[in-house]
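Visitor: For reference, the structures are reproduced in the following blocks.
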Structure P
Amino acid sequence: MKKEYLAEMIGTAVLVFMGCGTAMLVGCDAEAGSGYLLTALAFGLSIVAMAYCIGNISGCHINPAVSLAVYLSGNLSEQDLLGYVLSQVIGGFVGSALLAAIFGLGGVEDMTGGFGANGLAGVSGNMFAGLLVEIILTFIFVLCILGVTDKRAGHGSFGGLIIGLTLTFVHILGIGLTGTSVNPARSIAPAVFALIKGNSAPIIALWVFIVGPLAGAFIAALCWGIISKKTAPKPKKRKA
């Protein structure tokens, strides 16, 4: 396995373990507030930690939607796109398996009832509304990543912090609506583990959390390609 793929697997495992694990432990009730914000921070800080850990190895995508956008921007080969996505999905299963071991063997109650899986309760089960939420939130998140990582941006070592805070930012709105995916690899494994535990709702709606983020990333890459183009300088008029 290429070191970049291994890095992506580890990074995604950490994201799912810390983000979904926090949700399982404290719950995501918007009325309670604290659990809601703690979960948003857990996902965001996971990105910050991994960005400064594996960013120089793989770019720290740890998200198929991000890898798709980077590929569409011409900065990732087709082979590496496939390798990254497979590694990320495997990493998601590793993170969820660790949570299953802790919450199952340790007898700790899962406050989400489904391994921190995404759902449509916040949009009253409306799949179209959930899909729209995921497209918009992913668009914002991925557009930020493309902008921050652009060589002309000049953010230097602050890039990872900015991206992590942006993920926290989109979670603050999205948790109460869909649980916030913006990342198919973060959604697939929890849905499968929830199904194993007898909760079929996440797996039924899983397509929303695959299609939505990928569509949002596609639109973000398209938009960034338009707004980031350098325009040719206008020739100066010569004085008569």
Structure Q
Amino acid sequence: MRKLLIAKLVVGLSLAASTGAYAAGDVLPPKDVKWNFEGIFGTYDRAAAQRGLQVYKEVCASCHALSRVAYRNLMDLGYTEDQVKAFAKEYEVQNAEPNDDGEMFMRAALPSDRFVSPFPNKQAARAANGGAYPPDLSLITKARANGPSYLYSLLVGYTDVPAGVEEQEGLSYNPYFPGGWIAMAMPLFEDGVEYTDGTKATVDQMAKDVTYFLSWAASPDLEQRKKTGLSVMMFLVVFTGLLIAVKKKVWSDVH
């Protein structure tokens, strides 16, 4: 009986400790999400990525840069050259060279320009966000292992502060973020965007779509690399078969 009571006490203390640790901000593992671009034959869902671009533009672009992606790269997602030109013209960039008077000037962005950042520098970004720096999203899905699922989980993971945990002013609670507290307020809300293709803009849908887009932005050459890899593997298989056949032919007389 005494051993049983001790065992129950140990289990109870363990559960209490684990509950307290979670409440204090233990990081939950990312949700298990299957992405179309995973695996040897995986490809990007272009319809989802296009919707994700809309989410980025209407929700994320006011704070987060995408400085490694040029507007012309959007043609890889199925946009026409005219569509890309129209998209780029919505933004202004400083011309690389001064005008005839030696003065720098602003002009409409061109397809060859990279996505315009919302802030001129990191200091301005921090000043506008209470000291927190909104990271550039160009490589966000490569920032950690299982990056796409982590990003998706983070976007849908905002929740109420657990009981017994003291709220932190200016921060939001998200168990998928290290420490549990994140400076970015919940960015996605039901019908937060009006999709041009008529898709229902649920939080889950928007989170998946923007993850598809940012995964493509981080590895726009993914599909080409997979095609090249498969071609090389097929060549090696055929070449190995030929070598075996030649070896057998050459050594057939010896045997």
Structure R
Amino acid sequence: MEKIRVSKLMSEQGICSRREADSYIERGWVLVDGVPVTELGTRIDPNQRITLAKAAQSRQDASVTILLNKPVGYVSGQPEKNYRPAATLVTAQSRFSGDRSPLRFSPAHLKGLAPAGRLDIDSTGLLVMTQDGRIARQLIGENSGMEKEYLVRVEGKLSAEGLARLNFGLSLDGVALKRAEVAWQNRDQLKFVLREGKKRQVRRMCEQVGLTVTGLKRVRIGNVRLGDLPPRQWRYLRGDERF
């Protein structure tokens, strides 16, 4: 049986991200069949048992996940074209007053905080940022089929055939899209539920059936909803919430 890098196996098994795995390995916090592994790039049999030292478990338990209602004009990740990243909105002052999490805000919660998925600069709504590689993998991992729900305001005429194609039958960049759930929410707004996240997917899908998107808001990822979180504000993912 071909041996595989420890960090890759840890990511595949949902223990943590590869970057976190490398950090833990360097600190001697990764055990393979009870024996610490300290050399990056170490390969093992996939059937061997990987566990984390208590220090690594404590580090994971202390990591935070933040839910932000992103407004138009902010990019999800790195700054670009003079636009600011959404992470700059996460301050003590912008925390949602209705946040029921017992956590107290700390600047340490911003360290290593990364978006788990993109939300276009001209789109609004739920953006997840996390320090936890397990959650990042759950949301954007290679095999993730996490549902994402959008409310999409459109202009143009949509035939019954066009609506059927939005649900199934479109391709982007030469690749067939997974089945979606698309239905009218009201006279000028559609609800999209997708299980993949190609770049500007909703807008490009609409273009193919003759629609122009005039507003796009993400309202749910998995079991977590945007709810009454106001624009430009954020809250912590609570311990009782699961995507």
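No value in this document is a laboratory result; all are computed from the given coordinates. Computed from a predicted structure; not experimentally measured. Cβ atoms are built from the backbone, for glycine too; each structure is taken alone.
Visitor: From which structure (P, Q, R) was distance in nm of label points 7 Å out along Cα→Cβ at positions 29 and 221 calculated, if the value obtained is 4.2? Provide the component values of the computation, followed by the final result.
Guide: Values: P: 4.2; Q: 3.3; R: 2.2.
Working through the options, I get structure P.
Visitor: If you don't mind, another one. Comparing P, Q, R, where is Kirkwood radius over Cα pairs in Å highest? Could the numbers behind the result be given before it?
Guide: Working: P: 18.0; Q: 22.3; R: 19.8.
Greatest value across P, Q, R: structure Q.
Visitor: Here helix-only ellipticity at 222 nm (-39500 (n - 2.57) for each DSSP H run of 4 or more, over all residues; to 500) was calculated and came to -5500; which of the structures P, Q, R was it taken from? Please report the intermediate quantities before stating the final value.
Guide: Details: P: -22500; Q: -13000; R: -5500.
Computing helix-only ellipticity at 222 nm (-39500 (n - 2.57) for each DSSP H run of 4 or more, over all residues; to 500) on every structure in P, Q, R gives -5500 only for R.
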